[in-house]
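Structures are listed in the sections that come next.
Read-outs throughout are calculated quantities, based only on the coordinates presented, and are distinct from any laboratory measurement. Just so it is clear, the structure is predicted and the values come from calculations on it, not from any experiment. Cβ atoms are built from the backbone, for glycine too; each structure is taken alone.
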Structure I
Amino acid sequence: MSKVIVTNIGMLATPQGSSPKKGPEQGNIQILSDAWVLMEDGIIAQVGTGPAPAADEVIDAGGRLVTPGLVDAHTHLIFGGWRQNELGLKLHGKTYLEIQNAGGGIQSTTNATRQSTEEELTQKAAQALDEMLHFGVTTCEAKSGYGLTTEHELKALQVIQNLNSRHPIDLVATFMGAHLVPAEYKSNRAEYIRLVCEEMMPKVKEQGIAQYCDVFCEADTFTAEESRQVLEAGLKYGLRPKIHADEIEAIGGSQLAGEIGAISAEHLIVCPPEGIASLAKGGVIACLLPATSFYLGAVFAPARDMVTAGVPVAMATDFNPGSCPCLNLQFVINLGCLKYKLTPEEVLTAVTLNAAAAIDRSSQVGSVEPGKQGDLVIWDAPDLDYICYRMGSNLAKTVIKKGAVVVG
């Protein structure tokens, strides 16, 4: 049995437990000084302070901050091409929906994704994952949703499985065939929804890679009732519901999330009070994406209202080629404090334990406790406040995945 120990930890900061934290509990984390973490065969065996036990390998943290590995619970990792040409359009006043309706947006990425081979998509996404890993991410959710045909949605999910088997980051797959009604179905929305529910989903279940079904509930995309139809169909095929809700307009997505018992609702930029109440009642995790608000010049989600209402708050990057070409979860940490007014302790929970809970991985990752995977970040920082305070630098010095150093 291989024993690896991280010693000389100046500050160990971690949430605790295997369930999402809400309300005042979101900010209650464990802080240990002069700490050590012992891992056996990739699993945390003991956490303590003072004199450290013997081990086969010793990793000296040098008096620095150590946290759980970060969890990015919302990404659109698999796509062809980029959309840098849209930046000028946005600067000249074109809105997200105007660009989309003119043939840009998601449809343009769909065209590029369909033209890309499985290997091309794999290589591209692997480069993104390498960068995420260097920023401290050790677990990542990845959605399909740029293929929008049965063939190309299955191709995207296969890419996620390929990467999960060969990359240090653990990947969790979400099927998002209902990302947009593609151009060829614009005049027959009902037929595309039927295709997603009756043709794609059986194939997705047979493929056995995706664990969740997501839908973009938004004006000019899918209505709340269409979204309900998609998510209820997903449940029949064993795909737990997630929902893009209230990103641009509040059309009932957050209320639907609570009613249907979604594991998470994503974006929630303009989530109304009745939506927050529905999330709280339904036990839904709010997965907030502040870098998207930043990039779109939009308002920021009412995170503090959600915490006050007892909704567990997670945060993620929303890495995608259109509305958030950013895969730096450290920047999200900064925005969580500066724009959501969350405390460093609440933010840490949002990008570790609550993010893990949003993809049903909180029994395995998201905190530094015995029985969980040995996923840790040693930061070039003396304390938790420092990584929330500093901007624009990568402060992840050493990244440990399942007890092994993968960066540093």
Structure II
Amino acid sequence: MDITVTRSTVAGRARAPPSKSYTHRAILAAGYAEGALVRQGLVSADTRATMRAVEHFGGNVTNRDGVLDIEGFDGRPSVPADVIDCANSGTTIRLATAAAALADGTTVLTGDESLRSRPHGPLLDAVGQLDGTARSTRGNGQAPLVVDGPITGGTVEIPGDVSSQFITALLMAGAVTEKGVDVSLTTALKSSPYVDITLDVLSTFGVTARRTSDGYSVPGDQFYEPTDGEYTVPGDFSSASYLLAAGAVAGDDEVVVTGAFPNPQGDTAIVDILRDMGADIEWNEADGVVRVRRSDLSGTTVDVGDTPDLLPTVAVLGAVADGTTRIENCEHVRYKETDRVTAMAEALTAMGASVAEERDVLTIHGGETDLEGTRVDGRADHRIVMSLAVAGLVADGETTIAGAEHVDVSFPDFFDLLYELGATVDE
């Protein structure tokens, strides 16, 4: 599906959608439990993949007016009767791979073309270190994956600079093993706030896990038991970043984002990034309300080592700002739904931006940039699509984004909400 965004302004009030990262973890945690209610969860293409995985392992998920009623498999996943199709969800396949290692038999996991290009080798090796077996059918560390269990726990050495989801998967599964799991990181951890999210969810479900001097540790023989049998998902700052960026570059009066309460999400950094670039932005943390107004932005330097999902948003802000914006420590952002570094470099260049791409750095020369509307490829990546829509608000003429339907992965109502805020959006 193509969406065309015409240069326009936005104003009004919007609620941050529920966190995709928290929702994935809460669904699986409820699966590891006897069951739980997950309130205010994000129901999207990605999280539906995790729901299906829980059902493959013997649980059941029912959506009752937006409340997910989950019957769990109580720490003992069954061997699936069919292949687990994780669609486009990298989080699902990583979390489900570790869960599959608990099952007494063989599990096969796959996904769409994009997912089958993403790396899983270190997680497969970790399962082997725990005396399970896990392999890529093509021998390249990519899906389809075949996993045999059951594992009983132990010690794992794993790199931290490929995906923090590997650590999350091992901690969540490790809690219900006999011995627990100790994770020793052989390289510095990228995207560490996502593991902090995992620890936060585990704690709420009554599971103890901790950071150690060289990694993480989770004792075994634990039970997932959320307080009062339910869990409420917080708002998502990754998705809120597009609304805040839209207000900063195209606000007509202010854009108000609600449901933005402080939590371990690394992408809360978008507030400080906008502030550093000169945006008129206020965050009332107690009320969970962020207000932002159109501002004259200046270039800055941003390290996205812990906040990879913000790269597309920051790249667009850099194209609008005066001066140069340098996005550093971004090589791991190439291993998402698409190579987001190249995707943003090519799309912004097509729109008239002056961009320099290196392996680990993306530089946008905003002072040399005048954005012009054109046709751009969303690369079947929800974050590329949404960030380019923000660029379209300030580009001269019309910006047509191919593959706009992929916002369903994390923010299904994004274009409806953008329209309600006053943007000119046409399908």
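Of the structures labelled I, II, one was used to calculate distance in nm of label points 7 Å out along Cα→Cβ at positions 248 and 280, giving 3.0. Name it. Computing distance in nm of label points 7 Å out along Cα→Cβ at positions 248 and 280 on every structure in I, II gives 3.0 only for I.
Figure out for me which of the structures I, II the number 22 belongs to, where relative contact order in percent (Cα under 8 Å, 6 or more apart) was derived from the coordinates. The structure behind it is I. When mean projected area of the Cα convex hull in nm², for residues 168-255 alone is calculated for each of structures I, II, structure II comes out greatest. Taking volume of the Cα convex hull per residue in Å³, for residues 112-215 alone from the coordinates of each of I, II, which one would give 93? Here the read-out was taken from I.
For distance in nm of label points 7 Å out along Cα→Cβ at positions 56 and 352, which of the structures I, II scores highest? Write down the numbers at each step before the final one.
Working: I: 2.6; II: 4.7.
With respect to distance in nm of label points 7 Å out along Cα→Cβ at positions 56 and 352, the highest-scoring structure among I, II is II.
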